[in-house]
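The structures come next, written out as structure tokens.
Readers should treat all values here as calculations from the given coordinates under stated rules, not as data from a laboratory. Source: prediction; values computed, not measured. Cβ atoms are built from the backbone, for glycine too; each structure is taken alone.
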Structure I
Amino acid sequence: MNAIAAVSLDWGIGKGNDLLFHIGEDMKRFRALTTGGAVIMGRKTLDSMPGGKPLPRRRNIVLTRQRDFVREGVETAASVEEVLSLISGEDPEKVWVIGGGEIYRQLLPHCRLCYLTRVYARPESEVFFPDLDTLPQWQVLRSGAIVSDGTLDYQFIEYINRRA
């Protein structure tokens, strides 16, 4: 399985149950990578999507402590073990952890690759992605050029988990 996120310079990913950044090329990349696969998220991440609806053309799995949580088009899991059981038949290259912060922390050890959009800004954040640069099992596999969308500079970076 893989993780995907857009992070600020201090690894921030969200505030007020919303993303910090809305970059067109980042969203295109997200759609291209995750469409046709399975996405794993927390309940708050699902709630933050338009209408609180699951992402189209993807298998949506929500990891939540709310055992009675039900939403149309969504499968639920109450533990990491249950998530791993649900995705056991999936192609691991097409399984994506998409947030939020606690879900990343729980599932990152099970991820092989992490596709980050590093945004060269430091807005106020409430939710953070684990700092991969300080975790010895993670190393940069590939990094693209720093580009600009006219207001923000960003870079696509892929990390690999050497222990996965």
Structure II
Amino acid sequence: MSSIPFSIRAATEADFEQLCDLFAELDDLHREARPDLFVKPAGLPRERAYVSGLIAGPESSILVASAKDSRYLYGFATLIVRRLPANPVRPERRLVEIDNFSVRMSARRCGIGRALIEHADRWAARRGFSSVELAVHEFNTGAIDFYLATGFSTSLRRMIRSPAQ
């Protein structure tokens, strides 16, 4: 594990282009593994208004891992507050979801991903949430191993099939 000097901070509007690069890397991974579910967007990987809304909050944030001596981004995590309504067998749930998460290949195994998770936990705790959750595709075994190593556990397994013709 090599050392890269970095810090975790909230994203700003000035990070938009680099965030698009990071989203594109993440999207490429998903598109290569599951072309039946993911397509290449015609324009930018994410629209500026969408990213600006996540940055503005208050029920969302984008955390970024930034080089100590520049604004270069090594990775990011998008955080979104989710509310699941009550039903007869379950009370309402409020949680923070890590909706997108990625660290550049060149910066992996340097503590950046773990630091992003720790900051996501703190972001959620400061707002009174007791649960941080995420979804990960089964093909992404490296991410699954990482999430398990950082304390996540499987709570729900979503399965898919095509209906019989």
TODO: For mean count of other Cβ atoms within 10 Å over residues 61-68, the calculated result is 20.4, so let me know which of I, II that is.
DONE: II
TODO: State the single structure among I, II that was used to calculate relative contact order in percent (Cα under 8 Å, 6 or more apart), giving 20.
DONE: II
Open item on the list: Between I, II, which one scores greatest on distance in nm of label points 7 Å out along Cα→Cβ at positions 5 and 125?
Closed with: II
Task: Identity of the structure behind 1.09 (criterion: Cα Rg over 2.2 N^0.38 Å, calculated), options I, II - done: II
- [ ] Check the numbers for distance in nm of label points 7 Å out along Cα→Cβ at positions 13 and 37 across I, II and tell me which is largest.
- [x] II
TODO: Assuming 3.0 is distance in nm of label points 7 Å out along Cα→Cβ at positions 77 and 133 as calculated from a single structure, say which of I, II it is.
DONE: I
Task: Given 0.75 for FRET efficiency 1/(1 + (r/R0)^6) of positions 45 and 109 (r between Cβ atoms, R0 = 30 Å, to 0.05), calculated: source structure among I, II - done: II
TODO: Figure out for me which of the structures I, II the number -9500 belongs to, where helix-only ellipticity at 222 nm (-39500 (n - 2.57) for each DSSP H run of 4 or more, over all residues; to 500) was derived from the coordinates.
DONE: II
